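**Student:** The following blocks contain the structures, represented as structure tokens.
Throughout, read-outs are computed from the coordinates displayed, never taken from laboratory work. Keep in mind the model is a prediction, meaning the values are calculated, not measured. Cβ atoms are built from the backbone, for glycine too; each structure is taken alone.
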Structure I
Amino acid sequence: MLKSLVIGATGYIGNVVAERLVQNGHTVLAGTRSEASADKLRKQGMEPVIANIEQPESIVQILPEVDLVVYVAYAYNNEQRAIEEMQSGTSHLTDILQAMSNSQKTFILTSGTGVVGDSTDIVYDENTPFPETNSPITLMRRNLESEVCAAAKLGIRTIVLRPPTVYGRGGSFVVPRYLMDYALKHRESVYVEGTENNKRAAVHVDDLADLFLLALEKAKAGELFNTAAETGVRTIDIAESISRAAGLGGHTRAVPLAESREIFGHWGVWWAQNNQCTGDKARKLLGWNPHRLSLLQDIETGSYAPLPAR
């Protein structure tokens, strides 16, 4: 029986991944920072532990107890932290990876297609060169992927999974949960003007959890996988599906980018972008077979339609 540490187990993706590990016989140490979250984790069959990414030593001290570390947290909520890490040449994972050196243990990093930025009309695979960017957050996230992949040379079985838009179970971030909440509260479904034909990739959170298990079973050290179950989903189709699900008859409103940022914060820029990738590599090498409802189906007939704003 494997013993796993999930950093970010109280989060949207992390909790589903941790749940799936428990279902597959793992003993799961679930990182948390609050007693309220700890109670929820215990009820899910997990063992809560203090594992704060702001304090890497809290994670390092747990490492001798576990066979596997799954990192499903997000550390770059502001540019200043990313700038500081770029200037130092280290990241918040550096100490953890060094502590795991020569252990042959597995470390899975959950990245995201935010490392691409706006993909324009390109459907990115794992080898597509990144576009230029001046964003410290984007640059540092790219650095983090590179650091984790390179740590395979240190005697760690490192794997990077790069999800696009993640949806399902009524959750997610801006697409579609925040958009649905806004539509239910303000009685309008909005998108950024001029972006109606933008396209994005998506994956259901349960299909993504399946891929974590497959990567743990089959992936080679240093491998990176995009995790798109579908791509080419148009912005206008998402906005219209949300409108129908919210009882607005498919009507939408185009808003300026500045207004989108006022509504959704930094996620408003994400909503304005193309963001496409292909999950073909995971299908071919790992035998991944995503089969849950598509993004638009889940919005209109699945886990989002009956949920009130929250």
Structure II
Amino acid sequence: MAAPGFWDSQEKAQETVGKLKSVKSLVTPMTELITEAEDLQALFEMAEEDDSIEGEVRNEIEQLEAKLDDLELKSLLNGPHDSSGAIMTIHARDGGTDANDWAEMILRMYTQWAAKNDYEVVLFDRNDNSEAGINSASIAIRGPMAYGYLKGEKGLHRLVRISPFNSEGKRQTSFAAVDVTPEISDSVDIDIEEADVRTDRYRAQGAGGQHVNTTDSAVRLTHIPTGVVVQCQSQRSQHKNRAQAWKMLRAAIARLEEEKREAENAADYKNKARVGFGSQIRNYFMHPDQRIKDARTGFAMGDIHKALDGEIQGFLDSYLNWRAKTEG
């Protein structure tokens, strides 16, 4: 990074900075843990001569065990793209306007989680619903091991609540679908034939007034062999949107290849809970009581509002442990 010309290519430079952050997220706590373990040994020797520091020793052991547990969780992030950024696409599904509102709540939940972890969030595409919420949105979350932590969020998220859009105050069940793909570097070889990709251009949504986009700058790519569809409208330039859409398509195809490898490597894969579209991975309840429960891991929280404010690390960690056990 100190080499002359390192910052000449911002994209390559940022890729290297991202790699450094991922390495530091593992090396730094490991180094600290080794140092603290050595200090603990000295504390043991002192405790042999002074019983009064026994409580301090126990406290230090508990802190070290907690840090070791966290480091062991990070060691589970060993997939081929786990250190990459994550591209998340959220779609409103069944439930009418409630589903559109729920999809926006999910979008905010992940954005808040990213902010709490000092990750960068970039909006690629957002399709607002005319009544409330969103029809769909795509974002990139960039930070150490972002994809490794978030890949287990792929699937259907179900919300049960008293509908704010129903004048009779009836209970409503709504669904939002989340897809997660790794943000793949251009240096990674992903084989996609241009002839297999259909390109559609359309007018991007605007905020109205002077911000209305009067050109067909938004781009949608469809990979015909797999049916994968991506779209981008975050830039005013059609060229930039097309370039970003191609990155999103490469990411989606890379994820399909990763899932295929996982299926081939797991003899009991067909008996596992699937994490793709059509599966219900988590239930969120606001009525009659407030709770969230993951359908795969059994991990639960009693404070749904805390989770919707981005406190979802417990669900992410429990998924990593669940995957390690089911694949072990």
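**Student:** Ranked on volume of the Cα convex hull per residue in Å³, for residues 178-225 alone, which label among I, II comes first with the largest value?
**Tutor:** II
**Student:** May I pose another question? Have a look at I, II and say which one yields -0.27, -0.81, -1.26 for log10 I(q)/I(0) by the Debye sum over Cα atoms at q = 0.07, 0.12, 0.15 Å⁻¹, as calculated.
**Tutor:** Details: I: -0.27, -0.81, -1.26; II: -0.36, -0.95, -1.35.
Traced to structure I.
**Student:** Still on this model: Of the structures labelled I, II, one was used to calculate helix-only ellipticity at 222 nm (-39500 (n - 2.57) for each DSSP H run of 4 or more, over all residues; to 500), giving -14000. Name it.
**Tutor:** The read-out was computed on structure II.
**Student:** Moving on to the next point. For which of I, II does mean count of other Cβ atoms within 10 Å over residues 34-41, calculated from the coordinates, equal 14.0?
**Tutor:** Only one of I, II returns 14.0 for mean count of other Cβ atoms within 10 Å over residues 34-41, namely I.
**Student:** Looking just at percent of Cα pairs over 15 Å apart, for residues 146-249 alone, which of the labels I, II belongs to the structure with the highest value?
**Tutor:** II
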